[in-house]
Structure 1
Amino acid sequence: MGEFSKLGDMGIWISVPLVVILGWVYVSMELVGDYSENPFEGSYNDVPMLSICRTIEIDLLQMLGETDVPEPILPVGDILM
């Protein structure tokens with residue numbers, strides 16, 4: 001506030017929206033950090049572990065010469081789980 005008060009009365013009023021914007025940036029960063037904290041929860045934006053494991057299983061079975069291999073996991077609603 002000291003630096004803004006050097007600009008006069010208008011400087012103090014300019015500090016209000018700047019502090020609000022700065023607070024919004026910090027809250028948004030916190031929300032993004034909380035959301036991406038655990039990439040293996042199984043939500044739509046996480047690592048598709050089920051699909052990766054099924055692909056590895058299919059590849060291994062094919063390398064072993066098996067003919068009865070499971071179907072790959074298909075996306076549901078454009079989301080691969």
Structure 2
Amino acid sequence: MKLEGERMDQRLGVIGIIIEDRKESAARVNALLSQFGDLIVGRMGVPHKERGISVIGLIVEASTDQLGALTGKLGMLPKVRVKSILV
């Protein structure tokens with residue numbers, strides 16, 4: 001997803017997502033990831049059944065603004081935690 005006035009300083013980064021209630025939030029997380037799919041280089045999802053959570057790891061190539069847009073929207077979803085880093 002391109003933002004208006006987007007700078008082309010694409011950097012590699014990692015996003016960690018923890019979904020605490022899969023039934024409530026997973027569909028919305030996946031919809032957002034689809035919207036920003038052109039930024040995603042790789043994705044790994046692992047359900048942690050003992051804790052009742054799902055963990056998603058993303059490798060992205062994005063600008064700071066793009067990363068902020070994605071992680072900001074993810075972070076507003078209920079029972080979803082997000083951490084990210086660009087290098």
Structure 3
Amino acid sequence: MREKARERCSEQIQDFTKCCKDSGLLMVIKCRKENSALKECLSAYYTDPAFYEECKMEYLKEREEFRRTGIPAKKRLQKLPTSM
């Protein structure tokens with residue numbers, strides 16, 4: 001759920017990251033606006049029932065596939081090595 005929310009809030013993440021890089025040690029003070037926008041965006045997704053159901057259904061599909069095959073999703077998504 002966290003990864004999907006981060007993907008959808010990528011614009012706010014980029015703004016916050018840019019601000020932090022530009023501000024150096026003063027980022028705590030200078031980037032409050034960007035940090036607030038990022039937190040607000042993420043919180044909106046975390047509390048959205050439709051987004052929760054979407055993530056839940058995706059998780060249940062992955063769990064069903066794992067139980068059927070015994071292969072975790074991360075390994076299933078990796079490319080097979082071609083050594084020929």
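Once relative contact order in percent (Cα under 8 Å, 6 or more apart) is calculated for all of 1, 2, 3, which comes out largest?
2
Suppose helix-only ellipticity at 222 nm (-39500 (n - 2.57) for each DSSP H run of 4 or more, over all residues; to 500) works out to -24000; of 1, 2, 3, which structure was it derived from? Walk me through the numbers on the way to the answer.
Values: 1: -18500; 2: -9500; 3: -24000.
It must be structure 3, since only it matches.
FYI, it's all coordinate maths here, none of it is from the lab. Note that this is a predicted model, so its numbers are computed, not measured.
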